[in-house]
1. The value -12000 for helix-only ellipticity at 222 nm (-39500 (n - 2.57) for each DSSP H run of 4 or more, over all residues; to 500) was derived from one model only; which of P, Q is it?
2. Figure out for me which of the structures P, Q the number -0.55, -0.80, -1.13 belongs to, where log10 I(q)/I(0) by the Debye sum over Cα atoms at q = 0.11, 0.16, 0.24 Å⁻¹ was derived from the coordinates.
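FYI, it's all coordinate maths here, none of it is from the lab. A quick note: this is a predicted structure, and the numbers were derived from the prediction, not measured.
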Structure P
Amino acid sequence: MNQWHLLLKTKNYAEATILQGVLAENQIPVQLLNKQDSSYLIFGEIEVYVPIMLKDIATALLEQSLLN
């Protein structure tokens with residue numbers, strides 16, 4: 001069974017999809033879990049998950065992308 005690590009929680013869907021693209025470019029599988037309310041986007045968050053064995057690489061890429 002694959003184990004996933006919660007990398008980021010955000011209320012900004014664009015931020016989550018940009019991070020998903022950055023990770024995908026680096027061959028890191030990504031799962032987005034959208035827990036936002038469909039009518040009121042201020043409620044809930046989007047969670048970004050990566051495989052637990054790649055969490056260190058994904059964290060470094062996250063920090064790098066936030067600095068740019």
Structure Q
Amino acid sequence: MENLSVKPPLSNLQAELLKLFSMNLPEEVLIDLKKVIAVFLLERARDKADAIWDEKRFNSDWLNQIQG
């Protein structure tokens with residue numbers, strides 16, 4: 001197995017995740033946590049996509065046009 005080294009400083013996210021990793025969570029809790037993170041990231045991606053859509057002034061006509 002490859003040795004991994006951690007180079008400080010850690011980001012705030014990395015530090016919080018390390019706190020979680022020190023806990024021995026039951027599998028069902030770990031699955032729930034993964035779902036929460038996935039939903040969070042999906043919402044962020046959708047918000048970013050919506051902002052770009054609005055910024056570029058895309059609309060359904062444009063979408064239909066590029067779909068052919």
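1. Structure P accounts for this read-out.
2. It must be structure Q, since only it matches.
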